[in-house]
Structure 1
């Protein structure tokens, strides 16, 4: 299929002048600078680029019909790297960017080529004596077209307002609350930023907090309502939630520059239409409007990464810290502005969501400077909520990414296309680590292992493999539900369960995604695969019935790794057999999860013949999902009772027991190849059982956990690829 590219012209921030033809520097192409327009029948095209760094220029191209309605919008980039300049096209219908290398340049021309692409293979620019820009787009056969662009006035400046949530926040590892307020006000004043809105939490407006809020308003900023206790509607109920809004109103409305705008905590406006309507009615009765955002981001987690680094005693490069913070926020601004261009008739006055945290206090001046350098005008925040600028309330319940994304979703856009990639805790962890802002605290990091896991972030549950330092690859790629992946001991094959044939079966796939095959085809459900330490057999749980069974129950079965020789391995003992995990040490020992009471399950160490050696747990809790340490001496598992599921480590000789993760709901622990870390699944919020992250923590429970895979949806059942030999590093 041919890829249609919108030819975009470089718009650098500099004057037009003749330059020496150095085809390795973006400065060579400054003769192309400007805003350009072309007419093609009933359509008009515009192109504009912004030089964002000495090595990069970013551009936006639009096509509109005769009525001015946006028909398409594409993003391009000029990048100087490895001694060459590349024209990189990112088109909406192609998930991969397409690069064209600058092969020839001069004072009035530039030629970009990619002979391996289907169409075009050539994009060439030429400045005519009349001051027009001629763009040739052609294929290998010489067929193509030419567009003549006219220089045009630059479009009106884009507008954006600053808002800060959760004021006044408590002391942190870096600033006291009072210090943060002083630094934030100084940063805003240093760039002459117009008034922002501080959406404040009423319960924090005690004597000290009230002093800080008054400092913000004395500097000309506004105070808005961000609830009394910052809780979700599902936690308080509708009546309790409305009472919470009123309590915050009573605590905050005496401020001279208080404005009747309400910012929903978590941007959660209700999980159903009836609740949403009740809340909207309550706000209207109080004289409030929704203090929505249009640019969402995870700046709250960026600050959490910074605070955790300080807690760990890590040195910080504050220059690099500011660079990655500003870069991530600017990416979010561009992303949501692109959505607005696609779905709104007129550019909105954007509302940027920030939090009153340490990173904002240190770097909001650099952020404002970056916005202005890209042509943004930072405006008085109340301008965004004026009658002429206020965006309509869409009917969708999809509000977590802000008003523009909600309007786009109501217009038919897919939700997964409306979440910026940095709204992912694991992505941010990697971004800050790669930035060099923090020195590494440990010789081996969890991010260095190839991570296997399941996730439903694309809609249905799939099996993913994320190589160390790389992007996750979908190995199952099927609309069914695929779960519980298990590495073979050599790290070359993966067994998993899938319901793609109407029931649960065990499947096998190579780690590179090839060789997918179905191993079980019995009418009963077969699930929870695990490997013997020699990699020759796979055990699994099945609901198959056999002669002599007195009741329907699940049992543990085994089969050769090619699916042959399927047989029952463990008869009922101490209740229903639930699963088996083998010790990585080839001594034939295994651990079995057996249901021992109506509400409990326990772990039993067994020998090669299936005979129980010893009972490892007997506490009335549900103990499950066991995983051995590489040396077979320790066993990690989850232990659940009610709304608490701990990650526990026990000595397989029946000795010491240690709770590694004590709070919340946590499951599926697996050891790292060196035995120093555990990877596990954690429920992010107590009120949302479908929001799961994959985290890592030191196996001895020291230090803090870190997120390896996060973002919306369920990320679970993770394990690192086994290694032939454990890394020669300690666990200190």
Structure 2
């Protein structure tokens, strides 16, 4: 039998890793950072909070979607062949394991380390009597007035439980019968209530002590239910479906339609119930029945639940237990110029955040807003954060001479509300605001400035891999690229006409734009490398992306590997490609980097040496990015920039401190220095040496 005959079909489900299980593996890698003593202690606590927030959103969107598939009984095949029912069972088991590992990390590692550092969680039952009296007074004064106990009996139907709220279920004995009440823990008060600091002796910091607010509420239920016998109380949390579908072609006002749908996010179908593990089985079943959840959607976890709130502890006055603030660099080519536009005229500029400062991006927009020679500013906004200096600058720019047009993506999940606020603020200042193309989400990161210079005009363009958000630019790794290249600038103008008007532009000179040219160009580049390998020529593909799920791209990469192309993939989170499979993917290596900074940049590199073509952009290798979003990917025109990005890729592929390598079995294994090897932390090196 020939080698070709022995090779499996490239559509064989065994060659694909399930998307949902791959994401859960990524979240495990995030949680694992909480064990890594290279991180300061409160940063390790932050990783527990991040992993919890990640999991909450996963259930709100991905698990909710699977449950809807089961309910609809409609087939929705995935490349790995798993049914929705099978996926839900695997997710349940994985989540149980996740809660168990998190319990072990908290109880055996983090809480003892926090106590040793002078931060202690005190169970309410162990609080001194005098301090309990003070807590009771605080409860009566500050907490009791905002609590609303809701009885649950035949006269009081089961109340609505809002998404991700923390709740106390109270069991009351009332004239020989057991009744229930629910209390929602207010989000307007801190989850972790400070007790008086405790002196630890000369030369020692005072010990910071706290007690959880739900314990304080449970200890003072007699104030809420006077004359009743409180038998027990238990904590629980409900996760709801937070996804929504807007019929854009039927919505006369997209902004209003999304605003209306946001209201329903808190009232979506129940997806998951998490209860404190001492809650009896009959009460769990009763809660699940009222929430219309089956047993595989119920999870019992030890106190405390709702650990996203651990983020509060990172705001304690203990800077010694956090990373010191970084001082990003501003490259000489910018510092030596009078303005960012002059620096760009001298040559293209490539920045890599957070190691390079994000301030030139803000300055680019701000300077354009105040420049009397600027005729137009056009920009896309996806996630800009709160108190955005970018939005403030755009708001100030509108005058009689300057046209300002902004594409605000209202459908940026979990950022819809702030984006609606920004859209209204910009409109109120006279800015032209558009919401994009019907049926597509605009994820492209682009800003175009048109300036009068001499007897003509010159266009300057900023292209990025990340959002126009100074906050995330401090913790996400992303590229910024400034150029006045004529072809890219024309492409930028054409793209904005497509986004804000009725242009049907589908061809661009240099930009690769999804959903029009990006997929076909990536396909062409992979095919080129495959043909080179078949002809015995050196061939190489290197990609850095957040996720790789697109089955067509995966099959093309398998074909290239079979032809002999050397393929290196740096995939932060989801990877459905299975490397190292004999006859299919022996030439593919996949690593994931998880460390202090969130790896967010996208790089697509084809060929090697002098012939290497490198593209940067906003798109991941997912069907949604390639087919259902407006994305931009751009070529690096200058050799010096291509060489810098190649050095970065080689550095990250050599990382043995933050890196995990994917095996043929679909699991990631953490890499460690081999005998005689020095630890190589790519993020740490960039912090010390710069990009």
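Where a number appears in this text, it was derived from the coordinates with a stated rule and is not lab data. Because the structure is a prediction, the values reported are computed rather than measured. Cβ atoms are built from the backbone, for glycine too; each structure is taken alone.
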(message) Tell me which structure, out of 1, 2, gives 3.3 once distance in nm of label points 7 Å out along Cα→Cβ at positions 45 and 365 is calculated.
(response) 2
(request) Determine which structure produced the value 1.04 for Cα Rg over 2.2 N^0.38 Å, calculated from the coordinates; the candidates are 1, 2. (result) 2
(request) For FRET efficiency 1/(1 + (r/R0)^6) of positions 317 and 429 (r between Cβ atoms, R0 = 35 Å, to 0.05), find whichever of 1, 2 sits highest and give me its label. (result) 1
(message) Comparing 1, 2, where is FRET efficiency 1/(1 + (r/R0)^6) of positions 173 and 581 (r between Cβ atoms, R0 = 35 Å, to 0.05) highest?
(response) 1
(request) Determine which structure produced the value -10000 for helix-only ellipticity at 222 nm (-39500 (n - 2.57) for each DSSP H run of 4 or more, over all residues; to 500), calculated from the coordinates; the candidates are 1, 2. (result) 2
(message) As an exercise: relative contact order in percent (Cα under 8 Å, 6 or more apart), calculated from one structure in 1, 2, equals 7. Which structure is it?
(response) 1
(request) Consider the structures 1, 2: one of them gives 14.6 for mean count of other Cβ atoms within 10 Å over residues 333-340 as calculated from the coordinates. Say which. (result) 2
